[in-house]
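Enquirer: So, here come the structures, one by one.
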Structure 1
Amino acid sequence: MRHVARLAFTIVTLALIAAAVPSRATAQKVKGRLVIVGGGERTSEIMDRFIELAGGRENGRFVVFPMASETPDTAGMRLTAEFKSRGAKNVAWLLFTKEQASAPGFADTLNGATGIWFGGGDQVRHTAAILGTPVHAKLKELYRQGTVMGGTSAGAAIMSRIMITGDELINKDTRNAFVSIMKGNIQTVEGVGFLDNAIIDQHFVKRKRLNRLISVVLEHPTVPGIGIDEATAIIVNPDGTCDVLGEGTVVVFDARRATGIHADKAGNLAARNISLSIYSAGEKFILKSNRPASQPSTR
């Protein structure tokens, strides 16, 4: 009887502890949104929507990250002027190195930000300054709390945990880029990682990047690939739905139910039953880790 009593006490105690400690899913629940633009023209519809979601013209506090640009000072001033021309009252641009981002208290510069915009250029410049720093941790915290993260081109690529750099490791002919679907050719590194259940590619239809994204998806089949065309965006909502807006299309490759994924002796990747979905403005799709990404609906 004493053994039974002790066992019952242990079970009840463990149950109470489990109830008191929030689950990982609860602790990591995100309140923010992502506005991911495929590059090219930033249409008024897309930018006005970002401003609206991030608190509006009067109440939003916007911070621009221009590090990806070859001329970040110029890019910072230009992007700040663009936001102000759209009526945003509180806008600043923040240019920093990894050393500065690692300095005590620097991340507090972002306190109160309701919208953060990552500019275009070379996405590796963004991650070089951010990854592994207190600024990185602050960005993740702000996103969980409700800050809207937006970006275009390079600023779109950094959104996913698996980030396409744009470089090829096997094919060195820059005049004929991404001409194969080959294992080990497309370089990927760690992104800022607001999105861990998809891989983002940009300038997608315009620059014919299908081979690139298919290759990456087959090498990372547990997450779908989302190719966003120029002047086009997706809004990733806290519930996992994605809204498409803009002038082009969004292409989703999903290999989570694919079979026979392998590479031949030459390194060519092959598979069966890859899902392909194409979405246009006004459509939604669901992006959840436990189901295919291609479940469309219309507004």
Structure 2
Amino acid sequence: MVEVVVLNHDAAHYADAIRTHLPEVVVHGVTNATAAQACCGNADVLVALAYEVSDPLLAAMPALRWIQTLTTGVDKLLALGNLATDVRVSTGRGIHGPQMAELAFLYMIALSRDFRAMMANQANAHWQRGPQTLLLGKTAVLVGVGSISEAIASRCQAFGMRVIGVSDSRHDAPGFDTILPRSDLVRIAAQADFLIVLVPLDATTTRLIDRQVIGAMQPHGFLINLARGPVVDETALIEALESHRIAGAGLDVFEVEPLPPESPLWRMSNVILTPHIGGMSNVYTQQFTPLLLDNLVAYTQGRMADMRNVVRG
């Protein structure tokens, strides 16, 4: 018998969906790690945000065979010492395109039009008009080409933008004018009005956006990081922002999270910060539930090859 623990603030929704579609599955819906550890001893499936999976929780799950994460990134989960080698891990890849794309556009429009200054003018009842910078004709360079990049690229095309992808694994994708290898990254960065970082974090992407790449950007260019903090050399970025070597940045992720209060990024007028919300949405349960149920049906039927987004096992 398959037994599932769902650890999430929306656990009740997921648990109800599992019970409705797979009544033979035993499911525990809990909202915190303490409750999860109290009921997980016989569970072979864990559904949770990757960063909420801990070594103590894994130690309390001797029967665990599969973790379905509610997130795309699983770098911290895969690094846990108590993650047994035979435990399968699958991700939520493919559902985050709409919210990530909208956040990218929030950054691009707000940064290019200096929306922070507009809000300051509003607060001070100051009427100031001027030409508005358009996205039309601008070049977006998307570092990493996957489902999120495709969602952003299609929207960029609708705005009349040129879209260049950077990837070693894909040579074409919907919405892209061209896709070039990482070896061309420095040269391509010089063409970017918006350099948008979307690669997963691994040994090959740590500090991928380094001092050389940032230094190649034009003074009017903006860097947008929707990937992971360590993909960008944060020290080099801060120096470029402080000296106005680049125009600004939109940052959802950081080397240390939460971003420490002493970070100069908090106080920069050419930076827009968000607290790692890129993958979040008000309809997340509706977005994720079909994937969860498809994978759980395949798992209960022993069709492991049909499970989607498996990154381990």
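Coordinate-derived values only; no laboratory data. Owing to the predicted nature of the structure, the values given are computational and were not obtained by experimental measurement. Cβ atoms are built from the backbone, for glycine too; each structure is taken alone.
Enquirer: Quick check: 0.35 is what I get for FRET efficiency 1/(1 + (r/R0)^6) of positions 114 and 218 (r between Cβ atoms, R0 = 35 Å, to 0.05), calculated from one of 1, 2. Which structure matches? Spell out each step's value before the answer.
Expert: Working: 1: 0.35; 2: 1.00.
This figure was derived from 1.
Enquirer: Looking at structures 1, 2, which one was distance in nm of label points 7 Å out along Cα→Cβ at positions 66 and 162 calculated from, given that it came out as 3.4?
Expert: Details: 1: 3.4; 2: 4.6.
Structure of origin is 1.
Enquirer: Another one. As an exercise: Rg and Dmax of the Cα atoms in Å, calculated from one structure in 1, 2, equals 21.3, 80. Which structure is it? Present the calculation step by step, with values, prior to reporting the outcome.
Expert: Numbers: 1: 21.3, 80; 2: 21.4, 67.
Computing Rg and Dmax of the Cα atoms in Å on every structure in 1, 2 gives 21.3, 80 only for 1.
Enquirer: Then there's this: Output the label of whichever structure in 1, 2 has the greatest value of distance in nm of label points 7 Å out along Cα→Cβ at positions 202 and 242.
Expert: Numbers: 1: 1.5; 2: 3.4.
Comparing 1, 2 by distance in nm of label points 7 Å out along Cα→Cβ at positions 202 and 242, the maximum is at 2.
Enquirer: If semi-axes √(5λ) of the Cα gyration tensor in Å, for residues 90-265 alone computes to 25, 20, 16, which of 1, 2 did it come from?
Expert: Working: 1: 29, 18, 15; 2: 25, 20, 16.
Source structure for this number: 2.
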